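Listed after this line are the structures, all set down as structure tokens.
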Structure 1
Amino acid sequence: MIPLPGAGGTTARPSPPLSAAESPPRKRALPVALLLALRPKQWTKNLLLFAGLVFTANQRHPLSDVLLAVGAFAIFCLLSGCAYLLNDLQDVAADRQHPKKRLRPIASGELPPGIAWLFFTLATPLALLLAWRFIGLPFLLAASLYFAITVAYSFRLKHIVLLDVLALASGFVLRAAAGALAIRVESSVWLLLCTLLLALFLGLTKRRSELVTLGDRPATRPILAEYSLPMLDQMINIVASACLMAYSLYTFNSPTGGKRHYLMATIPFVLYGLFRYLYLSHRRGMGEAPEQVLIEDRPLLINLVLYIVTAVLAVRFGQ
């Protein structure tokens, strides 16, 4: 790229080149920009709210439980979207220096900050009100704690080494717990432990991919300076091994798995999912966006569907 003359006779430093996949989008309508700022691709993480429904399939849930789970999912999508808005409003200057994040609606100028703030201040209390009115106080408390930790992450925790990853992982655990609270079933400690370990695996892999992507530009995310590739690789290996072991123990040593030995048939799907994700992260550079990996990688998506079907059949008919 040929440098262009800047004001005052100086030479303006060119922005990092964009790949074809990162080329600036056309100016989008305001509602579309607002929807994209809520990051609907990230809403796949909220599917964890259905975990309590899946792993208690033997209880013959009425339609009302299914509707409660769907409502809980929708509320968490709205809450997480508001949290992403707040995060982007806080990070707009840094995002404009990032090769990919500068294309986000607020950083690119498609979504005015005033509109984003207005939606945030209206939608957040609405989501919490719906949680209390239609699902119940325990679910409201879990949703509020999730939102509080997410806000704390945006303002402070993402700048503290290790706590940044643990804060992200806690969000996954609270999703799983909130899903169980919504349909009023007991949260399995095994489910929460496996969720925590899997979330740590995804979070550490995300940090590794960010470190590889940014290269010599860590100033766009200062916390990455506290990490190194060997350190992250070692932690990923530990967490992936612990996750596989914890899930394997769950399938035959938990109250659920002890009565339904066919649940062990889901172990190969978990093993393949972990290996496939590591492959995509190391060889395809896709670990920076876990939600995108789930949507775009067909083998991983098929594996997830087969896992869910197998788990439901094992829990429902395996006794």
Structure 2
Amino acid sequence: MTEQLIMLGLILVKLLLVFGVILSMAAYLVLAERKILARMQLRYGPNRAGPGGMMQPMADLIKLLTKEDFVPAQADKWLFLLAPGLSALTALLTFAVIPFGPPLQIFGQTVPLVICDLNIGLLYFLGLSSLAVYGMALGGWASNSKYSLLGAIRGLSQLISYELAMGLSVVPVVMMARSFSLTEIVLAQQQIPFALLNPPAFLIFLISIVAESKRIPFDLPESENELVGGFHTEYSGMRFGLFFVGEYINMVILGSMLTVLFLGGWSGPWLPGVVWFIIKVLAICFFFIWVRGSMPRLRYDQLMNFGWKVLLPLALLNVLITGAVLLWIG
């Protein structure tokens, strides 16, 4: 009974720790993005709220909480209110299966640094990544606005275009690791990360998660210069903020998945495993920001053609080649 209480307490501590760290990273990624883009565009970033602008996330939170929160008269009220929370919730739930460090010995117990070490963790991630689009789709449809509806339709079309390629890009990872468990996949990369063993799968997955995050050059569901604000045009206040909390949490989650699947997870010399994991995730988040400041938005037809005519055939071909090579080497 005592051991069960200890394990329950450790799970609760891990939940609170992960929840706090992810929300803090999401808040300060907003600040980091504004600072980095400002340097790239030769202008000042936030520098008024706190020393060096460090309190800007708090100022943004206060602004969102104090803005009027309204519901359009002709909107589907309950779906309109539910959609922003759904986007943030699905992003948070994904982190439950991501291992962020090697197991620790605490009170004589081996404690894995993962909230729930599922043996089908990869399938759990793919399932939740498909559900995340429902927040955007419901928000766009329930708003009863043509701009919001067009943004939601674009988001659903975009999901179909890259989700197949993303799913196929992780098949070689499963074949090489011989497991769907994310912990086993990390352990299979102790010598060489899969990004070096299978660069095509790594590149396809990298492009797919940029599309998954719905950021430039794949931000077609928003498209400010075409759709006002896309699927969240009618949102204000903290509900508007929840969509962006979900976006930045998603950046952390997708960076974590890329780290686990292709960059060796917590593996690395000299530094503790958790530190290596955080460094790799932050490097991927920097890549997201760098791409946003460097590339223009794709046209709608360009995205469709790229997803169906380039990424999908390459992912299928890579699965066949990887399978043939693994059979050949025994």
Answer label among 1, 2 for the case where mean count of other Cβ atoms within 10 Å over residues 67-74, calculated from the coordinates, equals 19.0: 1
Between structures 1, 2, where is relative contact order in percent (Cα under 8 Å, 6 or more apart) highest? 2
Note: Cα Rg over 2.2 N^0.38 Å, for residues 51-194 alone at 1.16, derived from one of structures 1, 2, originates from structure 1
If mean projected area of the Cα convex hull in nm² is calculated for 1, 2, the one returning 19.7 is structure 2
For Rg/Rh (Cα atoms, Kirkwood Rh), for residues 59-130 alone, which structure out of 1, 2 has the highest calculated value? 2
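Any read-out appearing in this document is the output of simple, stated calculations on the displayed coordinates, not a laboratory observation. Keep in mind that what you see is a predicted model, and the values were worked out from it rather than measured. Cβ atoms are built from the backbone, for glycine too; each structure is taken alone.
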